[in-house]
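Following this line, the structures themselves.
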Structure P
Amino acid sequence: MDLPHTKHSVPDGLALQPRADWRHRTAHYVSILFSPPLTLLTAVILIVVHLPSPETRLLAGWYAAFVLLTPLLFIAWLKRRGWVSDFDLSVRQERIAPMLLAWLGLLAGWLALQRADAPRLLLAFALLHLCQGAIFVLITLFWKISLHTTAVASLTTLWWAITGSVFLLWLALPLIFLVAWSRVRLGRHTTNQTLAGTLLGTLACLLVWQFYGV
């Protein structure tokens, strides 16, 4: 897929906010801390802690490394060539090729876990990301959706599914609002885009858990 040389495009007409004040710096650090790769790693750690067998640790570690490194290395290569504006893929059109590659990696990862007879929770986790990845690609053809809020909403729902604790769920919910605020504050997304990501992360997670009976 041919990618345009666009180095400093503003994402979907969103005005980037001034960088000087403390709120912008706080939003920047929140976005890094709850970036989708780090959120996925946190979710994998939760699964490994919940299912502390050597087989689960091996399969979960392999899956996380495979589905994270493949798209990250590709994005780094695109950035080096000047074909994307930044590692955050702020411009919608620049997201499509990396998302397609990421989805192929998610498909390969899920199929490999199926063949390895992985635990149902890990299979459900892989299927969740596979389904979300397909939806991301389709939506990104026309609109931007927040991957950050999708990831943190999925993590929060996973936390609730594993622990069964409503109290812990309520403690985690403010994270979603904090991440949504950071993305809007940085000018990366609109409020509606962060809301759409939150709904996708929550509903897809609940549906996949129901499908696998976890």
Structure Q
Amino acid sequence: MPDLNDAIVVEHLVVGPLACNCTIVADPESGGAIVVDGGDEPDRIVERLAALGVRATVLVHTHAHIDHIGCVGELKERTGAAALLHSADLPLYRTLHAQAQWLGIAPPEIVQLDGDLRDGFTLKLGEASLDVLHTPGHTPGSVSFALTTPSRATSLLTGDTLFRGAIGRWDLGGTSMEDIVASIRAKLFVYADATVVVPGHGPSTTIGLEKRENPYAGYAS
């Protein structure tokens, strides 16, 4: 019987030409896993799940840009997992073909998703929990996730909301700088300074570092 402190496996993969950070939260004891932002390289994601001895049961997405959700249809088909997205990003999800055209890549399949990610909702996987934080600004339905496991302090998966030394673009439609800064302050900066932040692209950071050094942290709306 494994020690509970070692029961949950958390791995981060960099996938696709836009180098999206995809996170796998796996519980080998139950055989289940949550995949966060499985946007590309489905073969690699499925192979990693198999290597961990788990099957994805839930696919969640921080927002509906193609690099974060593009292969959801294939992952659903291959794993049988339920796919969840904040409802405010459903219109954006339906533009995947246009997004693919802008990037000059083959359009992915647009599939029926299985439910909404609502602010305050918690996904459970064994001893791990994933709290949904609605953080609009990059897109109307952008969410972040607060991940807690027995052996790790809470970490934040922030998608394209908060990066090391930067924030996500707010000029892509339906949002503003005021929106994204307000989300960061109200939903992310309330966590302890030592909280690790894993953004949608690029290196990790901490809440304390971003409070001190992020040039947008002091933006006054």
Structure R
Amino acid sequence: MTTFLMLLGILLLLAGGLTFLLPERMWRGLTARGSRWANQASTAGLLIFAGLGWLGLMLLIVYSGALWLGWRSDHWVKVAGTVVESRVVETRQVRSTNPAYRAQVVYRYQVDGHQHRGERVDFAGASTVDRAAVEEAVRTRYAPGAVLTVFVDPGDGTQSVLEPGVPPKAAILASLGMVFGVISCWQLIALWRDWEGDRVVPQESRRKRNRRA
């Protein structure tokens, strides 16, 4: 679902770029005369900045939770855990066609006499293109039966993680989402206030220009 929503923002950006690049004559043929959308530059800007703002919102929604939990996890309690199973999984990268890899780990631990199972390694689902490094981690640190340290939320024993703290990936992408959102709001407000842009020349300016001529 998250991927689909991200794609929606990308589609808006692409639609805005296509609108901007279309020849003006073709755009006039696609829009009704006198229509608000006849202003090609403003329509393209609306699509581009709406797409940018949507992507920013999605990044904030996806990674703000990771930032919050990552910050809190620095104060979680440490308990001993045991790896139940682990494997290398391939993930998709948004900015590249090259595959990336991460370790998928299932571990068990005990809190207040109750057994729990966890699967969270970190709060950002970090991956790398270095498959050999991930395979090495699965063979050694995350090998079935290996003992490791599990960080557990003292208020909820079912919340656990192997690598606590705020992941750099989450911090960078959440910050990027905030920047996208600010730029988008700024530009969309400007479009709302002056849809016609520089094409509308105040009457007083026209008179002054005519006098100079």
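Read-outs throughout are calculated quantities, based only on the coordinates presented, and are distinct from any laboratory measurement. All values reported here derive from a predicted model rather than from experimental measurement. Cβ atoms are built from the backbone, for glycine too; each structure is taken alone.
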Value -5500 of helix-only ellipticity at 222 nm (-39500 (n - 2.57) for each DSSP H run of 4 or more, over all residues; to 500) was derived from the coordinates of, among P, Q, R, structure Q
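Name the one structure among P, Q, R that relative contact order in percent (Cα under 8 Å, 6 or more apart) of 15 was derived from. If you can, show how the numbers build up before the last one.
Numbers: P: 30; Q: 15; R: 25.
Corresponding structure: Q.
When you work out distance in nm of label points 7 Å out along Cα→Cβ at positions 38 and 126 for each of the structures P, Q, R, which one comes out largest? Don't skip to the answer; put the middle values down first.
Numbers: P: 2.7; Q: 1.7; R: 5.6.
Ranking P, Q, R on distance in nm of label points 7 Å out along Cα→Cβ at positions 38 and 126, first place is R.
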If semi-axes √(5λ) of the Cα gyration tensor in Å is calculated for P, Q, R, the one returning 28, 21, 14 is structure P
